[in-house]
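K.L.:
Please find the structures below.
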Structure 1
Amino acid sequence: MALPSLVGIRSPRGRLWDTSRIPDITVLSLTQWDAMANREAVIDFNEPSPLLVVEVVSPSTQTDDYRSKRSEYGLLEISEYWIVDPLQEKITIGLLDRAFYDLTEFQGEAVIQSPVFPTLKLTAAQILAGKLQ
């Protein structure tokens, strides 16, 4: 079950470490989620990184989603970063390799390949259409 929630991730934006990003989707382990039950939902530097973050591109966030956030999430050692881009009708999956993401694009009927979710059997078209069955 997915629950609507805002989880911040402490980020090095502007060379300062006093800001947080709030991804469109943040996937955490159940242990990490439970640990935030009675405190502010911000993942700090000394805590494990999320398993996955997802950003959905809009005209106003396109540059940040592909550039700034990609760099910041890499520095934070988030192992997998998805960019869901309905403007270009594609999903880009970044896999972390030494603080930098190697990117693979998926479009149409291409089945998403995710190390975090190896049994996932959804196509890019299904995700972009919001038909996740």
Structure 2
Amino acid sequence: MRISARTQYALGAMLALAVADRPVHAERIAVTQDIPRRFCDNILLQLRRAGLIRSQRGPDGGYWLARPPGEIALADVIRVTEGAEQALRPFSPAAAPLAAIWDRLRSHENALLSEITLADVIASNGHAHPGREAR
């Protein structure tokens, strides 16, 4: 599996929001996650349109998760940034058995990424999670 820079940045931004106890400004996310600012703005817009995050303008505004971190799987974020998986071109007759192997691989990959949540990642990194509810 290849993970694009966009997906890496989106996952980093989501984790930054998951550990925050209040809305976070895009500038802070960009700086702390080392994301180019314009790229960060585009990613946050994409995540907001997908319903994974919410936002509010103004000095007390910023971005926050739309649901608790335990309800957002890595697969949710990856689907937003990577889109639907492209179908592979058909294998040659001699290599046709590989199609079933690739299908199993994608299935296992999707299952794993669907069961790991932002909260799991935070817990595995030793961060204390404030346990806040979605706003």
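K.L.:
On distance in nm of label points 7 Å out along Cα→Cβ at positions 51 and 91, which of the structures labelled 1, 2 is highest?
P.N.:
2
K.L.:
For distance in nm of label points 7 Å out along Cα→Cβ at positions 27 and 83, the calculated result is 3.3, so let me know which of 1, 2 that is.
P.N.:
Only structure 2 yields this read-out.
K.L.:
As an exercise: mean count of other Cβ atoms within 10 Å over residues 43-50, calculated from one structure in 1, 2, equals 18.0. Which structure is it?
P.N.:
Only structure 2 yields this read-out.
K.L.:
As an exercise: relative contact order in percent (Cα under 8 Å, 6 or more apart), calculated from one structure in 1, 2, equals 16. Which structure is it?
P.N.:
Structure of origin is 1.
K.L.:
The value 23, 61, 16 for P(r) over Cα pairs in 10 Å bins from 0, in percent, for residues 11-74 alone was derived from one model only; which of 1, 2 is it?
P.N.:
Working through the options, I get structure 2.
K.L.:
I would also like to ask the following. Taking mean count of other Cβ atoms within 10 Å over residues 99-106 for each of 1, 2, which is largest?
P.N.:
1
K.L.:
Taking mean count of other Cβ atoms within 10 Å over residues 35-42 as the quantity of interest, name the structure among 1, 2 where it is greatest.
P.N.:
Between 1, 2, the highest calculated value is found for 2.
K.L.:
A further question follows. Kirkwood radius over Cα pairs in Å was computed and gave 16.1; which structure, 1, 2, did it come from?
P.N.:
Source structure for this number: 2.
K.L.:
Please state which of the structures 1, 2 yields -3500 when helix-only ellipticity at 222 nm (-39500 (n - 2.57) for each DSSP H run of 4 or more, over all residues; to 500) is computed from it.
P.N.:
Source structure: 1.
Any read-out appearing in this document is the output of simple, stated calculations on the displayed coordinates, not a laboratory observation. Given the structure is predicted, the values throughout are model-derived calculations rather than measurements. Cβ atoms are built from the backbone, for glycine too; each structure is taken alone.
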